[in-house]
Structure P
Amino acid sequence: MGKIAFLFPGQGSQTVGMGKALAESDSTIMEIFERADETLNFKLSNIIFEGPQEELTLTTNAQPALLTTSIAILQYFKKSGINPDFVAGHSLGEYSALVAAGAFSFEEGVRAVRKRGEYMEEAVPNGEGTMAAVLGLDRETLTEVTASVTAAGHTVQLANLNCPGQIVISGSKQGVELAGQKAKEKGAKRVIPLEVSGPFHSVLMKPAAEKFQSVLNEMSIKDAKVPVISNVTANPMTAASEIKEKLIEQLYSPVLWEDSVRKMIELGVDTFIEMGPGKVLTGLVKKVERSVKTFAVSDEDSFKAVIEVMKEEF
């Protein structure tokens with residue numbers, strides 16, 4: 001029998017109203033949103049359920065909001081009795097995966113990602129750094145492009161290796177623009193500027209990583225009960241010491257998502273279940289390997305649909 005991986009989405013998947021119907025139908029789910037409010041000392045749940053979207057999209061809100069919603073959906077999914085063999089999350093989603101794996105408490109996760117968002121915002125003044133998605137170019141060619149632009153004095157690097165032909169670059173505004181132009185000259189089909197508030201997963205995030213170290217030092221990080229696939233290495237990790245180290249590196253290192261998916265498949269995973277709003281990660285998984293089964297759980301209907309299929313299979 002094939003193995004199961006639970007996936008947790010990152011920033012960009014947030015939508016106003018996410019998790020609201022589940023919370024209203026189940027008091028134990030509502031309790032998770034209330035615990036987030038208590039931990040942060042403000043009504044994050046209001047922003048999640050009612051918006052406005054602009055406020056929810058702010059990095060400092062989006063990060064704890066997504067973690068809270070993903071863990072609420074996971075809590076609901078636990079009724080199914082289906083457990084993962086591996087967990088993984090995209091960037092911020094790695095924190096949801098670590099909470100799911102028991103590496104630290106939900107409250108500590110919420111507090112940490114709120115700080116992570118603040119430090120990421122502060123690291124580079126708004127408008128000075130950015131990101132762009134490059135479609136239709138291989139990673140070797142794009143690495144050469146970014147290296148030549150960086151060598152010329154404009155920082156830019158590969159930030160998210162999402163799936164074949166979809167790589168996000170990150171760096172200074174000029175670095176990303178120049179690399180985008182060069183990528184098109186080298187045959188990229190499209191370069192799409194992303195609506196982000198900073199150059200995430202680039203060396204420009206090192207100041208954020210230094211500040212964030214103190215937040216991680218205060219957390220009681222434990223060994224994970226389920227192997228977590230690291231964004232930084234695309235390998236499974238369970239040791240508390242490695243988890244702590246990789247969460248720092250993750251801020252300024254590329255997210256090796258395609259490699260992570262391939263590693264899970266190599267380890268026997270044939271069923272991927274995304275816990276959270278949207279279907280971004282299941283879409284990327286399918287672009288890496290069409291033959292695997294993917295499900296996205298975000299509400300009661302999608303939960304029931306997964307259970308129906310899984311019952312027949314297992």
Structure Q
Amino acid sequence: MTLNSVKNDTRAIEHFCTLFDSNYLPLGMALHQSLMTHALPFHLWIVCMDEKVEQQLQQLSLPHVSLISLKDVETPALLAVKPERSRGEYCWTLTSFTFQAVFERDAHVQQVTYLDADLFFFADPRLLLQELSSDQHVLFTEHAYAPEYDQAKISGRFCVQFLTFKRTPEAARVMHWWQDRCLEWCFNRVEDGKFGDQRYLDAWTELFAEDVQIVEQVERTLAPWNVRFFEQRLEGKLQPVFYHFHGLKIVGSNRIQLYAQYRIGQQGLGLYEDYTTALKAALRQLQAINASVPVLPLSTEPKEVLRRVKRWLFQETKFSSIG
């Protein structure tokens with residue numbers, strides 16, 4: 001199916017879900033804007049990880065969005081493990097429960113796709129979703145690392161970034177297995193072949209081989225760890241469906257860390273320019289409701305400062321103004 005045929009066909013609403021707190025609101029808003037540009041008709045379900053972001057999203061009243069309060073997702077089992085997890089680890093733990101939260105709230109939803117908040121679409125996500133055949137029930141993506149950035153032994157072969165579950169018993173079996181594993185263990189460290197919620201996906205191709213589908217268009221699922229590799233491989237003819245802006249942080253009222261630890265390439269830098277434009281628009285919307293810019297300051301530990309200097313010298317880190 002070509003992009004033109006995707007745009008011209010008559011489509012049902014595609015459902016997506018994500019989760020984030022107030023620190024990541026501008027990124028979540030940029031994700032929403034990219035869906036508005038490329039994914040209509042769609043509906044985005046947002047699990048609000050704190051009350052502040054829920055209140056701000058209520059004020060913003062973004063179109064085609066439903067908000068889900070954290071307290072309405074938290075089960076006794078989730079609340080039991082919450083005290084032992086960091087905020088980031090708890091977000092990872094909750095990811096596998098977002099699909100269920102959507103299915104429980106709308107009986108008409110037959111399929112939902114989880115999106116990381118720092119994803120941004122440059123084409124219609126249906127170009128990837130069409131790979132999920134009628135006899136398969138779960139769609140997920142590889143990291144597709146460039147050889148020089150291969151972290152599969154740490155972070156896993158697969159990335160949670162874009163992940164689809166159908167409303168079927170087969171998909172539910174995969175989802176509940178993943179939920180149980182995340183409740184048992186979900187931490188930001190490597191331990192016994194585990195890492196966060198993500199390394200569990202490596203087992204799916206063996207445990208649920210007949211029910212899962214891996215996205216084949218890896219050259220269209222871009223991130224800092226592969227964009228330069230595919231730019232060279234495709235001779236500068238990148239056509240991403242999405243880019244995962246991993247590592248991007250608003251580190252000051254007028255400053256963004258675009259990426260760290262990677263070399264991006266010229267065409268990749270162009271994607272960051274587009275994303276920065278979207279972030280600026282999001283920040284103007286926040287200003288209109290008198291919301292402050294959420295800032296995540298960089299560490300001032302001497303070792304971290306030295307690492308940043310080295311990465312900057314080797315063109316592996318880049319900053320940008322958002323003024």
Structure R
Amino acid sequence: MTVDFTQEAERYRHELRVHCYRLLGSFDEAEDLVQETFLKAWRARDTFEGRSSFRAWLYRIATNACLDVINRRPPLGTTDDMPAADVPWLQPFPDSLLDDEPDVEVVARETIELAFLAAVQHLPAKQRAVLVLRDVLGWPASETAALLEDTVPAVNSALQRARVTMRKHLPERRADWSGEPNPREKAVVRKFVEATERCDLEMMAAALREDVTWTMPPQPEWYRGRDALIELWTPVMIGPEAFGEWKVVEIMANRQPALANYARKPGEECFTPVAMDVLRIEDGVITEIITFPSDRFPHFGLPATL
């Protein structure tokens with residue numbers, strides 16, 4: 001192998017992390033799989049003959065490592081009513097790390113949003129890899145087939161089946177992915193933040209669409225409907241189980257608006273992490289909230305207390 005392995009491999013760390021994340025839906029597992037990819041590549045570096053590019057060689061190793069993980073997972077239970085985001089291993093991806101990737105196509109917003117990531121998790125392993133390589137990364141069928149050690153007709157067939165499944169699990173309407181959140185979206189986020197910090201449930205309800213969904217990976221419970229959510233939130237906002245005062249930090253995850261929620265109970269000096277909400281907004285209202293535990297805060301560079 002004539003290339004400087006460490007220098008050459010590091011060039012692809014960011015895009016490989018995003019690639020593994022798309023396949024797995026888990027930020028932690030993606031981080032681990034990139035390290036595993038580099039380790040496997042280092043051990044096999046003398047076998048790299050240059051018949052494919054170094055990048056394609058790394059993608060082959062990373063993809064196969066991800067497929068091994070996917071094949072060990074239990075299948076997702078799915079019903080017609082279940083939101084696609086009800087995926088136990090789903091985790092958010094910090095935008096700061098997406099910004100480290102210079103190739104905008106690699107981190108295109110519509111293929112990194114949580115709705116897309118969750119829908120991908122419903123695909124069988126091979127279809128998942130084919131969809132990401134072909135439709136997301138734009139690889140030709142011949143290169144995809146070579147990476148997966150399969151035939152071009154088999155790859156094309158897998159892609160068609162994957163597209164059908166994706167249409168079933170993606171929202172009927174996708175957001176406008178032309179760039180950063182627009183002023184209307186920002187106004188909705190600001191309204192929801194203000195309502196949370198004021199514990200104003202009526203104001204919170206006004207920011208939600210009537211059929212809004214709420215999921216909380218890795219918990220299996222999920223809820224649909226504005227009234228149902230307000231009923232669930234009432235005890236922790238103003239009832240006997242209330243957390244106390246709230247502070248919310250606006251961040252971005254998966255190119256979507258996200259909120260880091262902190263609370264301070266009576267008698268405590270600091271606000272401590274509670275949970276992170278990633279929002280999907282359509283037509284000026286919140287249509288989906290995916291809530292993640294506070295162990296995600298360090299990955300976003302958020303403080304331990306406020």
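List of remarks:
- Among candidates P, Q, R, the computation of Rg/Rh (Cα atoms, Kirkwood Rh) that gave 0.94 used structure Q.
- With semi-axes √(5λ) of the Cα gyration tensor in Å, for residues 142-285 alone derived as 30, 19, 16, matching label from P, Q, R: Q
- FRET efficiency 1/(1 + (r/R0)^6) of positions 46 and 198 (r between Cβ atoms, R0 = 25 Å, to 0.05) from the coordinates reads 0.50; which among P, Q, R: P
- Given 4, 15, 21, 20, 14, 10, 7, 5, 3, 1 for P(r) over Cα pairs in 5 Å bins from 0, in percent, for residues 158-221 alone, calculated: source structure among P, Q, R: P
Read-outs: derived from the displayed coordinates by stated rules, not from any lab. Note that the coordinates shown come from a computational prediction; the quantities given were computed from them, not determined experimentally. Cβ atoms are built from the backbone, for glycine too; each structure is taken alone.
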